[in-house]
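Next come the structures, one after another.
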Structure 1
Amino acid sequence: MFKTIQGRMIGIFLGFIALMASGVAASYVILERQADDGLIVNLAGRQRMLTQKMAKESAQLANAATTQNAGHVKQEADGLAQTMRVFETTLLALRDGGSAPLNLEMTRMRPTPAASTAEIRSTLESVVDLWEPFKRHLGEIINSSGTSARDIEAVAKTNGDLLAAMNKAVDLMQADQETKVRHLYIVQSLALAFVQLEALLLAFLAFVITGVAAENRAPFDILEAESELVAGFRVEYSGMKFAIIQLAEYAHVLGASFLGALLFLGAWAGPGPAFLGPIWFLLKALVVFLVFTWIRWSFVRIRADQIMRVSWKLMLPVTLLLLLATAALIVWRGPYA
């Protein structure tokens, strides 16, 4: 299949499609892994706020106890108990997976995945270890209606440790999310780079083939087949007339070489100061010129029906697809991209 020009171009086109499909598939897998990352980070961030909220509510409950207002004490105690339930449910969901409350009233629940890495899980387990005595002290404060000074003091002392452990867990979750975003960026960048490389290779191959055919050079020298026909300017002219004809042909090839360097090789762009631009442009044109020369002396002349088949069945559809894809990309990126 890949021994002919048509087969090779079809192979490049199939590789182009395969690269696009693999890039889309890899992006889908990474996006699926990122589906709940925003929710997890937000829930973890809320845990830090709840840690401070519980310490504040325990102090408010102690202040309410001094007012001898039973209704106020009960209200503060119920609020603290509700905050504890939200914190504990969210913490266990972040570590082991399960339903986590989206609001403090726990009327809206959302399934969350378990900790994505061993390091995050280990940090959350340390938070759980700190949470158990913290919860016990809060429970004693609620049971005593805010009169247990020892437990209030213990909550004030251990609140910082619990908050620090929760901060570490949040930082790890954010770092894990950023790593996934970087992986997605790398995958999509590589896929886009390879797709563009395939498209440029396909376009360059089409350019070279059409350039050789337009110049009537081998293997498309149907009009003047120097290897087979004893006719035409190659045997009917000599001297300066033959040289001028040859000069015109190579001038055409050189013009096509400069055009190829301009379209596909970045023209005068290159390392070094700006005054080296013309030199880079000339070197790139010489590279394309060598490609034209290499083709001339490497392939045998093909038949007219083969030229027509390649032109109409392969070259025209491929170049039209490339043209449409380029137009779509320009429209998608905008005129100032």
Structure 2
Amino acid sequence: MQNSIGFYSLATKLLEEFPKKRANPNELIRFLNHRGVSFDELLWSGILNDNNNLNELYFNKKTIDKLAWVPLLNQHLNNIHDYVDYNNNLYVKYMYAGYENYREIFIQYVNDKWNNYGCFFSKHYPSLKNIIVHLRLSDRFIDGKKIIHLDEIQSEWAAFIRKEGITKTLYDAEQSSDKINNLNIEKSLVSDKNEKLKINEKIFEEIAKIKTKIPEGPYVTKVQQWVDIGLCRAFFEAVKFNYDGFALTKGEEHKRRWVDSNNVIIKNIIDLPYFYNTIVYKRIIILLQKIDPSIKITSVKINEKDEIFYFKITDLFKEKVQKGLPIIICPNKVRLNDK
């Protein structure tokens, strides 16, 4: 089963292939882990808890049906949505000349069980919640070939977590929601205005306390995971609209965007050349090894002085991507050096 974007669950696929109809839950976990399933997928599906131990629902069970977890995995997969915006022109000024069909793509985690107190709201896109990764894309033609150009890939959610740390906000949000509901009930039962004001102050304190926290979310605490999800979404776009090649802006250009005329960094950000030229570049290579190892990444000139990364899209690439890609394609880790 693929979700609306094109991702599928590797865990589901492996469970369907498991040779026995029933097994001990720990045996299934080992089976999945040894075949490259990320603990994060199992965690956010509700199969494991925060300590990577089995959820208490399965802890004391001797055996379970091998497909017992498939509905949880599918629900988690279906919580991952995308939103494409063709009308946001705020950042087109950063694009290289000659672009067409500019758009931004947002990958969001939409869980109906999370209320607003447990969600991450972007400062740049406050109307969208729980943005795992955000892409800026355009079309361009190079040597007569139609190219999909990934200009930027970022995760504001991940950036805030790196800067401020994680709060287990989902749990806190549920607790605070209960407190707020109880306070509202209490307020409805009193008639004294001063008492109502005191209760209102408690409600506002509870809301403010939660809103200042950065919630943990799926795939935003490991840079390779949100980068992979963003890259795979761009690959789906490339195949769906029949592009000839794929391009990525190099880190030097991103660095130029964030320095003033005296070459002083405008804001405290990660090492952009390292991020794009090493981390994102390496993740593309790892993904291509899984999709079509024959593909080689080169550099092509986009103007007289600048180059971008580029690879040609092959028939095998199109065939593999059309069949879907796992939400976490492999557990390889790349360390991100923060500034």
In terms of volume of the Cα convex hull per residue in Å³, for residues 136-327 alone, which of structures 1, 2 is highest?
1
Taking FRET efficiency 1/(1 + (r/R0)^6) of positions 96 and 312 (r between Cβ atoms, R0 = 41 Å, to 0.05) for each of 1, 2, which is largest?
2
Which one of 1, 2 has P(r) over Cα pairs in 10 Å bins from 0, in percent, as calculated from the coordinates, equal to 5, 22, 29, 23, 13, 6, 2, 0?
2
Computing percent of Cα pairs over 11 Å apart, for residues 216-255 alone for each of 1, 2, the value 71 comes from structure 2
One of 1, 2 was used to calculate helix-only ellipticity at 222 nm (-39500 (n - 2.57) for each DSSP H run of 4 or more, over all residues; to 500), giving -26500; which?
1
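Quick note: the coordinates plus some simple rules give every number you see, no bench work behind them. Just so you know, these numbers come straight off a predicted model, no measurement behind them. Cβ atoms are built from the backbone, for glycine too; each structure is taken alone.
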